[in-house]
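Take a look at these structures.
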Structure I
Amino acid sequence: MALAEEALREAGRPKQKIDFRSGNEMAAIAGRQINFHVMGYYPITPSTEIAEYLDEMKAEGEHDIVMIPGDGEHGAAGICYGAATAGARVLNATSANGLMYALEQLPVQSGTRMPMVLNLVTRSISGPLNIHGDHSDLYFAIHTGWIVLLARDPQAVYDMNVLAVKIGEHPDIQLPVIVAYDGFFTSHQKRRVEYFEDAQVVRDFLGERHQPYTSVDPRNPVSIGPYMNEPDFINNKYQLRLAFEKARQVIPEIFAEWGRLTGRYYPVLDTYRMDDAEVALFLVNSAAETAKDVADALREQGIRAGVISPNVLRPFPAEEIRQALKHVKALVIGERADTSFGENGSQLTHEIKSALRDDPENKTLVMTRIYGLGGKEFYPEDARAFFDLAMEAARTGRVEKPFDYFGVTPGDPNKKPVRVVDPLTKEEVNQGLVEVTKDPETGRLEVKVARPRELTARPKRLVSGHGACPGCGIFSGIDTFLKGIEGDVVVLYQTGCAYVTTTGYPSSSHRVTFIHNLFQNGAPTLAGALEAFKERQRRGEIPPDEQLTFIMITGDGGMDIGMGPAIGTALRNHKLIILEYDNQGYMNTGAQLSYSTPYGHRTSTSNVGPAERGKAFHHKDTAQIMAATRIPYVFTGTEAFPTDLVKKAAKAQYYATHEGMAYGKLLISCPLNWRSEERLGTKILEAAVNSCFFPLYEVERGITTITYNPEERDKKVPVSEWLKMMGKTRHLLKPEYADMLEEFQREVDFRWAQLKAKHENPIL
């Protein structure tokens, strides 16, 4: 190490720190050193850590980036675009379905020539849902008009993030840039890295941000993104093409400048032992490093093996590929995605073959293998199998199978998933434990519920065997709610802890029909299933006496990204139930803040430190928002008050059967991320209710009724009694946070006073 440092000093290069970091950490370090103006973000595995690390750094006062949590990836992309129009340096990070949700925004940003940096931590696109790394999302991203840089290790993640700013802001380019690296392989695995000790070195390399025009210059007003007809639209796209052609010249120049500064040189196309190679592999990102070791071993056996891997994917390095393959007899293209089903080859295959067709002299035999989907490991023996394919083709002069999947495990019909728990019978789900009647004079519903002990006879629709954390309140809360539901149900779970812990293939904890869709689209999906069921009944395809209750389970922040579709479903007033379990954060992705996170609470993206004091704004009241849609029934509940919750469940089912949509919000405990004792779950929920932070009430046909009033029972406590029971909020009880505690108490008191006013005045 000392010799390396001495060599750098002799070369006159600024001092660099040697460290051991992951790709996500290096993206955050680069972001801190660049000191972007704005980061718009939304949690999604495996990119979430970038925002988490940056928030930790901000809490310690290490940068000035304005970090804005979006209500979904689409919203986060909009935040970034808006900030870019204002002349800011902008950062974002996402993965997989997050990219897909934001995809519409990407051509907007490139088409209006607004630079920014997006770290795409590559991951499988559902369905079915898989959170591990492949290149499914990358293959969609390359069609959006963004420059795409690749990073095969944590060192490259740091370097490419800095280079992305310089490239995107170049006056001849002015384009947004994606830095793509492998989820979990590169994002989470730690490697030896170097980065500048003094952030000013990075900032000097980049220089000042200059944009020809901005949206915040009133003396020079501009129209960004005007409506454009022909012939101007085709001219716009032609200019975009010219920018990419210019990028072919500019990118190597900037790479060389960075190389002189750091000692790390990146060619557009990385060629490993390709000077005399006769067989070669083409691989993107981390798998290429595995293949290089195998190429070395084959060289020792006298086999001329090489590996090529791009550092730049857009613009596509066609000429560099042609030059690298001039003397190669056989090439195997490994693709970690198949987004071109039915074409016998995915995106890169077609682009490489097209590049080679432009060289009439090239005789390289080409074959493709799809590998590593869903995070499946790529081992040295797999690379060797690829080389074997190339060597056989080179020997015979032909390709037996141009396209195939590699590493598929054939299914065994004798080992198909078997039913472990018998389906519920009609007798089991219709026990008459709950009775709902309507008063003919007042129209109000009266609910009779069996004694709690008798309710335990209700068979569980969600059985044991799930993988939830010890003390998790999700399933005890849902189970308590379901005790109030008679008859058969169809449940849809949005993405979240309740989903991922109950349905790991090939097992399931559900005894009823289960559907999954993503955060943002659960409510419309369930509405579609419901309306199809009713229509099939009308047509005589399903017996007319068949009764189903349709229930959507959401939580873990699902009513942020999923709020719009849920409101649309409410306004259409479909006869279904939406049940939100509120654990006050995105717990399934690592306890990031959601809009339901209360003011001042600590999360992994609202840290506490010298420069940050927990979440900076108040929580979203989803029950009141849904009540404003005027659906027949809205309620709040918690398992700490089981009889109250069971009665509300029965009412919700009545309204969903006879009148329209019902919406319920449950407060449930999350000991892991609340930093609380598992045994205190019920007491914490009781304190939340008795402090009036989470009041128990219902809104029935627009009329608000408080169902439990701690003031009348002489049980009301200040919010501090609730906050002191959780590690995530104890800082609010310290003297230096007295102003925040006072503000929090004031907000809770105000909302409680409003609720009481609605209770006392039915017209409100």
Structure II
Amino acid sequence: METKYKIITNKQELKKLIQCCKQTGYASVDFETNAEPIYNKSFKPTILSVTFQPGFGCSIPLDHFETKKYTSSGWNWKKMLRKLGEEVIENPNVVKVAWNYKFDDQIFQKYNIYYRGVCLDGMLAKYLLNEEKPNDLKSMVRRYLPEYGDYEKQDKFDKIPWDKKELEPLCHYGCQDTDYTLRLMLFFEKKLIDLGLYNTYRNLIMTASRVLTSVEKNGLYVDRAFNQELLDSYLPKIEAAKEAIYNLPKVKKFTKLYNQSKIEKYIAKLEEEIENLDPRVDKRKIQSREQKIANIRAGVFTTKKELELIRPVSLGSSVDLPQLMYSEEGFNFEVIKKNDSGKPSTDEETLTNLRLTVKKPDSPKAVFLDSLLELRGLEKMYKTYIEGWHEKTQDDDRLHGRFLIHGTTSGRLSSAEPNAQQIPKTSVDPNIKKQLVAPKGTLYIASDFSQAELRIMAHLSGDETYLNAFNSGQDPHLAIAATKYHVPYEEALKIYEDENHPDHKIWKVRRKQAKQIAFGLIYGIGAKLLAVKLSDPKSGIIVTPEEAQKEMDIFFGQHPKLKTFLKKQEKFLRKNGYLVSLFGRKRRLPQIYSSDRGEEAYALRLALNFPCQSAASDMCLFGSILIYYLMRQGKLPSTKSVCLVHDANYQITKPENINIWSIYEMWQIYRNPLTKPYFGFQIDDVTMDMDFVIGRSMAEELPFIPGYDYRKMLEPDFSVEEYMEEHKKYKHIPIADYKKRFNKQMKQYEKDFKRSHSMES
């Protein structure tokens, strides 16, 4: 097909482009930028390309060095962008198409332009059709539009920054992007409809993308002053941890031998060089090397190369550390795993597994591994969450991380820059989350799904034990443990909650093991990994793979419907080669037909994992979508969602918006979202329960108190201890009972909100 691409340089050409978009009803858009993060001050949009039908495209020069050529004729790119935004982007009658819609949406919003109407993302459509990577546009063109072989060639620019490239080839490249995006999206749209995935795409994937755009824009606020304190305090901790390892007798001895070996090799090299020199010609060179040898033997090291011979063993080196761990002169650990290059591994998983093999907690090997794991933890905290956040918040004190819908095969969100899914728990280091503060005059409110995947598993399998536990308000893990040990649940709960009871610790362990087994089942782990999960070397609890397998067999014996469900999933997978979630997602697992037993086993593990994990994740995501749109419609108090972490949604809001009515309304929406009109199913046998916590920072997770005036939390004399004392009066009241217990107060809060919202409107 012939292509016609052009550069828009005046108002008349822009007017024609707008008319074409309105006539066809399509606008495929794509920005090219200077590669800076969108929310950095140095960010520049270089060009905007628009395609209204296959084969036709236009590029609008924006912040580009050649744009000044058109300013004399009245060209103002910001005004032109605003005009296109009003007539096309904000026009609900024009379908907007993009490849990674969220990126373009965020740029438009920087210039107060907001998408309206139907928006389609080719990248997300492709992801839903086939979750396998790659997801980039170029790969898709090669796969589905092979006739356009010149696309690859046009992309071969030199290393000149985008805003410094010549405009004509740059615009041609941009038009190709929008042209091929539109062609692919029209193709993908038909496939989505044919496969029955269009509802999932429009009602879940695309709506979630719009919500995540807002989340990324809002960002997480970082207390820069506290961040600086951590920067100053962490480095001494890291150095102290290193010094503790270096002072271990075994490490000292190895270092001495290791360095002596390096010295001898260096001297041997110098002696070999002397032998190869001619005494008649190279007298000075010979003398120089002999002097070096004499100095080294005397313990005098002067050059950088010589000083390297006596430096401490590098605990992060891919050469030094394996020598220290696996050589006979070092700790002589057994090699249980090798890296991609075939060398003994020193990663965190290997260190943890090696630690499980060391029975004596005070042995040199145990002390070394514990110390090294502690050092690794400190370094990770510093580099990722302290120094890393310091660098990323230079412009506006906020972390604008990216949330990726297409980042996992299960459907769970992933994130990057920073990875919000892996922010350390408060129990690991409370200082990390303390950096993430609510802006002045606001508070955090976090809504966290309680055991979402287990509830989905109970629903899908029909397991009575879990269904009864959830529906009666019992702790399911404790209930399972109580059943296993033939103890009434009430008695087990009493012991578990009483820290002074002699069997309290025993029941903590029993509950933890029941939890590990249950989640192990969901994630499809084998006996070996479950053994690691059930073990606690520091407490002297070591579980073998054989013992773990026995525990799994006992569990399945107590839950026959779970086993039956797994068998049904396996049968479906072997017949079709894929699995289907409640929301219609399809997970293709061709490994089920593999002759490799390992690959086949991998597919079978996912036979239970995917339906539970995917549905739970989507249930959480859909709940967050409903909250977002109800808030925008003025049916709920205004909040700003700033982070989604697995099953939790972190929002910031004014303290007066946190009350019995607003909490109950959110709980009602989250606990069992109205999925039937959109996806054709409704979960009726178990509810998706929620926990709500409040805080001035993400680390401060205080339970909600009915009737509390949350403006007090912002006062200088606010006391957490007094707050928790107040909470004791209400902790026995579940949210489900709020309407019965606080009906009058709830009606008043609702009335006040509607009145104030009406006045604001």
Structure III
Amino acid sequence: MTFPYNPNLRKLSKELRNNSTKSEVVLWQHIKGKGLGVSFHRQYPIDCYIIDFYCKELKLAVEIDGASHDNEEVQEKDEERQQRLESYGIRFVRLDDREVMSNIENSLRSIEEAINKLQTKMKHPPTPLHKGDNPMYQEILKQYWGYDNFRGIQEEIINSIGEGHDTLGLMPTGGGKSITFQVPALSKEGLCLVITPLIALMKDQVRNLRERGIKALAIYSGMTREEILVALENCIFGDYKFLYISPERLDTEIFQTKLRHMKVSMITVDESHCISQWGYDFRPAYLKIADIRTLLPDVPVLALTATATPEVVKDIRLKLGFREGNQTFQMSFERKNLAYIVRHTENKQEELLHILNRVNGSAIVYTRNRKRTREVAELLCNNQITATFYHAGLSNDAKDLRQKSWLTGEHRVMVATNAFGMGIDKPDVRLVVHVDMPDSPEAYFQEAGRAGRDGLKAYAVLLTAKSDKINLNKRITDTFPDKEYIRKVYEDLNYYYQMAMGDGLGCTYAFNIDEFCRNFKHFPIQVDSALKILTRAGYLEYTDEQDNASRLIFLLRRDELYKLQEFDSDTEKLLNTILRSYTGLFTDYAYINEESLGIRTGLTHQQIYDTLVMLTKRHILHYIPRKKTPYIIYTRERQETKYIHLSREVYEDRKESYVARIKAMLDYASAEENCRSRMLLRYFGEKNEHNCMQCDVCLQKHESGMKEGEFQELKEEILNRLKNSSCPASELASHLNTDKEKLNMIVSFLLSEEIIHIKDGILYS
């Protein structure tokens, strides 16, 4: 494994060498050159740390701990530092400062023993099998994906879940999450249950697996009972390897009954942060996963997420009932090739054009709503920048065409809502611009992370204006309307469906939000939020808008179908075309495209529709026409409005958490002193001790650590003061109107660069 040598720390390492402690000097006298048979380097920078003594040949680090390391907090930091460096394959020898000074021979013996062990290991390396001694993983990876090696922490996660440990994998966007469960699942007997809320991604992964010859199915909101039954029966008898299912489907009686007859090898929980009350995208349905574990007590769980704070990580393990011996693996969220930039402007359109003209290559521009995607795309096209737009309201065909035109480079820029990005893997995106501020660092980090996946330099730019703070704060009231308003929406919903008191349990209805708002004088944004809160409270289940393509299954056996001789020529032509165009029609529902069938048969869309409806009525096949709509599912019988209880956990706690995320986003946008990369990493619990040196904050800083303009101004003042006469260092502050800390920073820098000098406490130029 390679590790990142950090050239930005060379200056600091040089300073540390020049100011070595007594124990470091003593030890260096014995190990310099090849005092112990191998070469050591002093104060060697790796990643964001500096190692006291390092042997590159053996990847051996020697650290001397002084009295300060007796402190508990310092020890915790040491442990965290060592674990990170050990993940690069580095081995450690830790020596006590006092022992080095009192018994150097014993200290040298400890280092020699470590050297001998590592040299022996190098002479007699273990058989180069996969970690976990399972070469099958490598073979599966090569066979189905064509890759020779795993990357990042994929291998560690695969070995852990393969050995039966409950496992949590924290991987940034583009880290290759799907491989971590697909590879071990293919090595095991039985079915991998994949729980994910992203229906679009679910369909995409099922399609990709099938294209690779791997049997996979999906169950989600909007499917009919017949479709679900067929899918579940196939999972029991059809030798399928993957069942993708939305969390809302887990506690249905039909699923839990069929689950008892399935041979499940592992459970994968994608977007696992959704199980946490403290996550930015909490989904109450995720809490049902714990019930599934009681039905499958010996089946290991793999939880995956790209955005989780330390608080959320703890909650994931707790809510999923992780067993003893569970393991957690985390990739660094740091993107060293991605420069985070914030631009304050009152003319976002002009700034966007300026940025796109300055930065070449493929780009994504994120907006808050659907209307804005179209407006911004038109603006770009009118300024000779090829662009198209994308949002959830487009048809599947339109989405596919626009996505393809962007992927192939026909359109340089994709202007989109947050609906764009799931499953999108375009490695050469050079620029992601947010013209509207996201309402959480999690959302921003995930969307910005779609730039520069090829490892080359890329930019994530946030455009912000004074009005953004007002708009963000307005989202609080839009996202959390008053409790009485939420109860009113529930009451109106019951009238909308003419639901009697005590009825409704298990009923599913298509939901037209525009029609509902017209009938009951509501605004869509507040209704959407109210329904989501009612979902969290357990009264109903509200799904986002879905575009379910037409699908059908033959109810007769193939031989029975061929015996029928009573069809007219158009019907026979259509049936033959369907049978030639699609596979698996007698065992599973297949997605069909009426437009494509029309081209092949010469029939109109209406003729195809009428024929398939007729065949459905005759029980020859079952045809489900395309339908694009959200769904409302009653998870409880209708309640009296006065008994609708919205607990603190459901409402107040969630609101407080939402407000905190908005504040964190505003803090990020307004920061002028802190490295933006470090701010984001710290939000996710990753302690980074070095600045990125490429965000807008870092770039406007001088080497001294101060802002460039501020540095130049103070420098001139100091040099002018010392030009005519020297000055005691202790008195310099009294002559200059500035902060003492900043003054010390700049004086130290000027002295180190020998621009000014000091003798006996007197400064002179």
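Read-outs: derived from the displayed coordinates by stated rules, not from any lab. Values in this document were obtained by computation on a predicted structure and should not be read as measured data. Cβ atoms are built from the backbone, for glycine too; each structure is taken alone.
Thinking of I, II, III, which structure, once distance in nm of label points 7 Å out along Cα→Cβ at positions 469 and 533 is computed, gives back 2.6?
For distance in nm of label points 7 Å out along Cα→Cβ at positions 469 and 533, the value 2.6 is produced by structure III.
From I, II, III, which structure was FRET efficiency 1/(1 + (r/R0)^6) of positions 373 and 725 (r between Cβ atoms, R0 = 41 Å, to 0.05) = 0.60 calculated on?
II
Can you spot which of I, II, III the value 19.3 was calculated from, given it is Kirkwood radius over Cα pairs in Å, for residues 21-300 alone?
It traces back to I.
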